[in-house]
Structures are given as structure tokens and as C-alpha cells.
Structure I
Amino acid sequence: MTQPATPSPTHDRTIRAKTGDVFARLWWANAELDGAPPPFVLFHDSLGCTELWRGFPQALAAATGRPVIAYDRVGFGRSDPFPGPLPADFIAAEGRDTLPLLHETFGFSRFIACGHSVGGGMAVETAARHPDTCLALVTMGAQAFVEERTLAGIRAAKADFTAPEGLARLERYHGDKAGWVVDAWTETWLSPAFAGWTLDAALARVARPVLAIHGAADEFGSAEHPRRIAEGRGRAEILAGIGHNPHREAEDQVLRLIGEFACELAG
């Protein structure tokens, strides 16, 4: 695992959103971004939060020389509980509702959207909504449509969380929100009402360079997902022998790919 020679300090913020307070963290030498390169904004997965990125944000900042911002969506991690079930537009909502708050709080103008799993879909939607300020798009293990392979993986994971020890692992990060987190993921994706969801409309509006990273052994989606995300916009990198978490399973390779991609950007 890559370890930065000089760790970047972290700077935490609490952001007031319409649905509750949002916890956010910046990895950068300074608490302010005046004069800094455009940061990476990280969008976490369906069970994730800032802490569950583990060492990746620190390593990404070191590998690219760019600030990194991550946050806990409302309902997750250190953010407030979500007031009710997930809305139907929850994937698109992050670019619409949360990105402007991050922009205001941290003071960046341009940014690179980077997301894992459903967070990759949120990064796509964000890039589509902010074409003038989103410099580029990176996805890791993202889904672009509802696939039987995805649903099979979710059904298996749902069964695992019926055991008390399964939920206890999530409670370490989400506290008493852990049950809601599992239900928000599994019940949303397994609902017949969600079966027709795709990123196609958002992808048609993405006008910036794209890097779509995916594990060939990803249990939550085939290689068709990164190919669809990258087609005509950039490149798909399919990593042999890697599953759903390429940034953990092949951190050095992922950092190299993102670092090379970021070096090609004008900004």
C-alpha cells in the first residue's frame, strides 16, 4: 500500500444542508484552498462514509499533488440521520444539492469528481450537472444500469447483514443509523421501481475526460458498466483479478492510473 512521505493534515467541517448536517473532511496542507489545484471530490458507496475510504484520500492527495475532499452523505457516518427513506432521485441529488455546499464551504471553483460504486454514479451525475466547473470524472466499480449480477450481489450481502455481527461491523462507522444504511441500499436497488434506472441521460451530458476503473471480478457489476461510462468520453481500465473495491485491492495501481490521468488534465 502506498504511504505518503509527508502526510497532509486533515481539516473537518460541518455543513448545514436541507436534510441535516453533513460531515466533510479536506486533506491538504492548508485549511483553505486559495491558490490550490482543483481538488478531488470523493463520493462514497452505498455502505460507505469518510472513514471507510481509509487511507485512500491521503494517498490520492500525495500521489497527485491535489487536495482531496470527502464527505458523509446525510444518513451515513458522522452526518445526521436521513429523515425518511431515500428519495427516487438520490443519485442525482448529490450534484444538485451537496456539491454547491462543498463549493461554498471549501472555496474551490473547479474540481474532479471521483466516486466508488453508487458514488461513481453520483460523480457522473455531478459532472453532467456542472460542466463548467467539473474538470474530469473518475469512477471505481461504478454501476451505470441495473444488472442481474448487481442484484445477485446485493441479495447475498443482504443475507449477510441479517446476522448481528454483520450489522455490528457497520455500527462502528454509522452508529444507530446502520440498519437504515443497509435498508437504503438493499431495498432501493432490489425494488422493482428501481429496475429501469440508468446513467444514460447523465452520461450524454458529460463533456469532460473520463477514467472508469473496474475490477474484472467485481461481484456487483460486469465490465459493461465502465465501458458504457467511458465510451466516447475517455477510457475504461479493467483490472484482472480485482473485485468491487479496486482502490483497496489494488491501491498502488489505481493511484498510478489516476495520477497519470490527472497529469493529462489542463488545470
Structure II
Amino acid sequence: MNYVITSGWWCSNENTQDRTELIGDDAIRNQDFHRVWHQCIRETNSKANIYIVDSASPVKPLLNEGEKIISFEKNFGHSTRCDYKLSGVTRAHIMGMTLALLNEYEYWVYIEQDALIQGEQFIERCISSMNSPMAFGDGQGTPYPAQQSFMIIKTSYIETFLHRLLKIKASDKDIAPELKFCIASSKILSLIPEFIYKFIDRRGALNKAVRIIIYGAIKLLRGFDYIPFGHGRSRPIDFSHPHFYFQHGSAPELDIFLSQKNHSNETK
């Protein structure tokens, strides 16, 4: 099982409001958190190479063994505020997929910079559970049908996926990256006119009705599996489960996770 891990990166010592809302404790956005992120990956028995795709951040990650960094020339912004068709995170996804494709890895694995994974052979177990060429996080409890903090795509399917993704004309601000990935996962979903998907982030009775219909269509026609473990941004987190992942950790959640991890290391 041959795969590469990629992630995005943005870090600033200044309290910049580059998105509409900051979620989780401030610790997940600083340079020191990268050490915890990397440690969690290596403790799952993963020896894969790791590429960090940096959005021209003023503060770079302190790289660990087996990590490499690629930097964009400018910061293209968070999806909720970007002035371009593609936000920084989508560009990081595309760059990661391209690296996997050109280096002929069997799978591309994406782990967001603030997402922590837990459990022996976490990535391998997720790959082994796949019946589709892609696996995204379950969007239950979040605004969209899928989550992107942990994703897997079989490299042989990347060209098809990117072709559909880049055909979407709307900006990430108008159709969220999570929704774009759902659309690009399916040939049929890609044929639905884009303006219909734009109803999802709007308010009103009609928009709510369209949203329910679109979500139902995505559930039925999606071309991806769900990651077999929780939770991403979904809450609550079951810290007792042997395998889980989570993003946007709050201070109490991080305290529980790190205390549990330290206790586990002490008893080994």
C-alpha cells in the first residue's frame, strides 16, 4: 500500500481575520502544533513521505524527518473570503494530488494542518475499507455532506476528479470546497447546473427545500465512501474509541486528547 501524505499550511503571529470565523483553540493555528500533528501521524505506524503546501505564510512549519515544503508565491485566501476562483485550501489539495500523480503513488492522503489522527494503522485501515476510489469525512453535524480535513483518493482516479473539479466555474466563496468535491466525485452530480448548488448557502424556505433535495441527491449519487472513523468537525468526540480523528479542537478537547496520549506513552 503506497501513499503520500500532504497538507496545507497557513500560520501568522498576527491575529489576522482571513476567514469569516475562527473555530477551535488558538493553539491549533501556531507553529508548535505542527509537532503534535506530525507525532500523531508517525504513531499510527505511517512511514509515508509528507509534503506541506504553504500558502506564502509569514511563519513556516518546523519540518520533521520525512517532510518537505512547497510554497505558493502568494496567499490566495480562505474559501469564505477569497477573491479568486480557487482558495488557498483548494490549491493545496490540487497541488497534493498532482504530487501523488506525478510521483506515481497509489493513493493521495490529505490531513489538514489542524486535524489529529489516532489509532494504529489509521490510514491503512481507512484505505482498506474503501470500495470507491475516494473517501471523504462524513458531513453529519456540519454544513455540508462531506468533510475535507482527512481525505483519500486513489491516484488512478485523480485525473478524472480534477477534470470535473476544474470545470466548476463558481468561486470557492460561492460554492464551498466541500461541496465542490462532492460534485466532482460523480459524473451525474457534475451535470447538475451550478446555480442550483448555490442555493445551499442561502437562507429562506425555498433554499432550505433545495438544500434538502441536493443533499439527498449527493447521498444517493456520490462517488465516494465515507471515512470509517469519526469525527473531523463533528461533535461530540469519542476519545475512548481506538481509532478517530478530529479537527478544530477546543482547549478542553486538546487537553483530554494530549493527556490520554501522554498516559498511553507512559504505560508502554
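Quick note: the coordinates plus some simple rules give every number you see, no bench work behind them. The structure displayed is predicted, hence computed values, not measured ones. Cβ atoms are built from the backbone, for glycine too; each structure is taken alone.
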For 1.00 (FRET efficiency 1/(1 + (r/R0)^6) of positions 105 and 153 (r between Cβ atoms, R0 = 25 Å, to 0.05), calculated) the corresponding structure among I, II: II
Winner on distance in nm of label points 7 Å out along Cα→Cβ at positions 49 and 161 once structures I, II are ranked, highest first: II
When distance in nm of label points 7 Å out along Cα→Cβ at positions 81 and 257 is computed for each of I, II, the largest belongs to: I
Per FRET efficiency 1/(1 + (r/R0)^6) of positions 121 and 209 (r between Cβ atoms, R0 = 25 Å, to 0.05), the highest-valued of structures I, II: I
At a computed 20.2 (mean count of other Cβ atoms within 10 Å over residues 113-120), which of I, II: II
